[in-house]
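Listed next: structures, encoded as structure tokens.
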Structure P
Amino acid sequence: MMFPAHFWRNFAILWVAIVGLLGTAILLDNHQDIWTSATTPKSNISSSDLSEVALVAKGQELLILGNCIACHTDRGAAPGAGGRAFETPFGKVYSSNITADSQHGIGQWDTQDFWRALHHGKSKDGRLLTPVFPYQHTTLITREDSDALLAALKKLPAAANAKPIPKPSETLDWPYGTAVAIAVWRSLFFTPGTYVPESRQSAEWNRGAYIAQGLAHCAACHSERNSWGALSAVNDFSGGLLPVLNWYAPSLTSAKETGLASQSVADIALFLKAGQNDQAIASGPMAEVVQHSTQYWLDSDLNAVATYLKDMASKAPQIALKASSESMKKPSTSARVLSQGAKIYEQHCEQCHQAQGQGVPGAYPALANNRAILLNDPTNLVQSVLYGGYPAATQLNPRPYGMPPYILDLDDREIAAVLTHLRTQWGNQAAEVTPLQVNRIRSLQGR
């Protein structure tokens, strides 16, 4: 086959032009804060009606809403000094120092620098931040709240890092930590925005939506991520498996998984404040959120988020409730597995959770008609049996009763049998848990 003269040269020029155009588009997209600076909201601290004390107090409330200090504090380190490692499918990312230290922290940042980090996902030096920092959510924060947050952070005692915090380029797998990869990701999945209140909703509903979609970044856990680690939307609460942590965050809109539509606003607010209510107990990563964040929220904010989430759940299509004849069949499980599961339950579980799975109010949760037991994905159940754990210690539940780990006591078959027992007794109807599922979850957690 003969090609026209200069075909390959023209072909190469075309591809260089295409790559150049794409590169230029990505560059402009990721640095639009520079050429849109004229429309950037300006700091109004000088004209604010809030005194410095009130501004800092407001910022401290916002820090708690966002659980910021917990993420930016490594175990045993000074609050806000950073260095906490976050495992991702692409490698580790370490949180930054957000104390007032001039060299290691944000002591030299001004309100514009901080706003750019929250709204545009860019550091003071122009470096693109990795999406482990949830700027898909923080971009919704108002300029006034951004300024208040910085005012509060500037009051944190300056804390220097004994050794430099590793950079993403050093800890993420290649090429994910490169500036080019982060820029491409941002162009595909991130657009700076602001929260626009729903005119048909109440002020309380809008406050709840602003918190849940923004600072509280609920969808960061309660939403499935794609293969690039991106969320579909900041108001997608359809549930998802947390990567690497290997814990399933249930859907906040599903009647089957959380049932928020059928709970009162007071019940939902109580769960966030106490870590438990008559319907559920916070466990796994959610227990940490309650421990460090939601139990300290203002009652008005608790009620606002509860109002918003209840409304979202009420409006969500409940396809899962229209059970098919297949799903209504009693799970078919061998007599041997059921017998083994019953014996293990009697030996290890019955003393706390009682013979009929009714639990002990205020101490041990009921297992009968428990949504956590009936989740399609048994990951959380397996994790709980393997590693045990405690609910969050809160002001309303200062000494929670815990569960011991059974990782050394029960093998995969025994764990599968006892969990199958829980899912098929006392009116519970859920699929059998297999030894293969337990083994997979155990091995993933050990990585």
Structure Q
Amino acid sequence: MSKILIIEDEGSQRMLLREFLEERGYTVDEAETGEKGIEKVKKVAFDVVLIDIRLPDISGIEVLRKIRMINPEIKAVMITAFQDVKLVVESLKGGAFNYLVKPINLEELLINIRKAQENLRLEREVKVLRTIVRSERLKGIVAESYAMKQVVDIAVRVADSPSSVLITGESGTGKELIARLIHEKSQRKNAPFIAVNLAAIPESLIESELFGYEKGAFTGADREKPGLIEKAHGGTIFLDEIGELPLPLQVKLLRIIEEKEIQRLGGLRAKKVDFRLITATNRNLEEMVKAGTFRDDLFYRINVIHIHIPPLRERKEDIPYLLEHFLKIYSAREAKKIKGFTKEAYELLLRYHYPGNVRELENIVERAVVLSQGEYITTEELPLSLRKEIFPQEQEFLTLNERIEAIERSIILEALKKNNWVKTKAARELGISERVLRYKMKKLGIKENKE
């Protein structure tokens, strides 16, 4: 319960207020002069202080000023014997939370104290969240928009819970970063964090990779191999693109989640495993459940806590900070002293809608830094596809090779996104080898998926 200090020279008034508040569970102290009240504030972290504006030694306004210098968080409710507009305005300007006129209406006093408590609680939560956001920016999470601050807040709050977490969001929004944040803020932070992109593993190998196998379990199994879930013992396993898990393996994963034990392929005994499960997807699992391609019982098991990361186009407040963040990273890597973006380039970057989300923005900045020859990044260093989308008329001035490259880049990006950035699948669809695809991605400035 909150600690309250009453600074009031009238003994009967102090006693009345103290008894009323103590009966309601508050911890109350009192002082009959302003100086004594200031000394008490130096020793105890009070949440709320009631100050009589007229005190025998110094004015309540002066007391307010001094105690706020000692404890800026403290909420002060001023008490006045008569309606003195000038003094009331002065106290409110000085940081008072509110004021009451004698004789004090005790119910009104209680309402003011409860509002002050709530205000203080919210201020402290915001302060903690800002600290978290600042620290997480160093780890690659930029959360200046309200939407992303909410994502970070939820991630931190659920970190120590054993419950499963499902993170949803479009490709490139940073789902793995949030999963890592949950792990690093949990009591499992010193244990392994195993990240698995299910879309990147051939379907025939998913079972042996996740669950492991014993020697002789199948042709070529010349030694035993623990699965990725087993390797996550004591820590966290992050299964990205969970919607790609085949139905037969969904049954097996469900049993492991429920029983917390795993049996390797070819094994006869089950082994206990302790892990925190975090999954992610850019697909609509609820629609997959309706279509019968994803088990409803598994969906409910993994969806205990749901965190949705909004696309970058819905949180454009983050774009300036992301640009600054990646500019610093890649300027340092390239040993270049780039100060920023020209006005024209900056406006283009702010207006662009980023279908590839944060990953695309990072790719654009990295490319621009590599190409830049001056102190500021210009529109010339930005991809043609971006400039063409913002200013379609610019396409009229492109050379034939530039037009071909823009079309080729668009086709490759579409194939990569369609195949969840699995290059073997994308190359097969495009009718080229994976080696050629990698060459073209490098040539066209298409950054590989690292989420």
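Match the computed value -0.44 of log10 I(q)/I(0) by the Debye sum over Cα atoms at q = 0.06 Å⁻¹ to one of the structures P, Q, and report its label.
On the way: P: -0.31; Q: -0.44.
The value was obtained from structure Q.
For structures P, Q, calculate FRET efficiency 1/(1 + (r/R0)^6) of positions 169 and 409 (r between Cβ atoms, R0 = 30 Å, to 0.05) and state which one comes out highest.
Comparing P, Q, the top value of FRET efficiency 1/(1 + (r/R0)^6) of positions 169 and 409 (r between Cβ atoms, R0 = 30 Å, to 0.05) belongs to Q.
Using the calculated result -12500 for helix-only ellipticity at 222 nm (-39500 (n - 2.57) for each DSSP H run of 4 or more, over all residues; to 500), pick out the matching structure from P, Q.
P
A value of 1.23 was computed for Cα Rg over 2.2 N^0.38 Å, for residues 145-296 alone; which of P, Q is the source structure? Please report the intermediate quantities before stating the final value.
Numbers: P: 1.23; Q: 1.08.
Among P, Q, the structure yielding 1.23 for Cα Rg over 2.2 N^0.38 Å, for residues 145-296 alone is P.
Taking Rg and Dmax of the Cα atoms in Å, for residues 121-176 alone from the coordinates of each of P, Q, which one would give 14.2, 38?
Label of the originating structure: P.
Quick check for you: by FRET efficiency 1/(1 + (r/R0)^6) of positions 281 and 433 (r between Cβ atoms, R0 = 35 Å, to 0.05), which of P, Q is greatest?
Working: P: 0.95; Q: 0.75.
The maximum falls on structure P.
Where a number appears in this text, it was derived from the coordinates with a stated rule and is not lab data. Everything numeric here is computed off the predicted structure, so don't read it as measured data. Cβ atoms are built from the backbone, for glycine too; each structure is taken alone.
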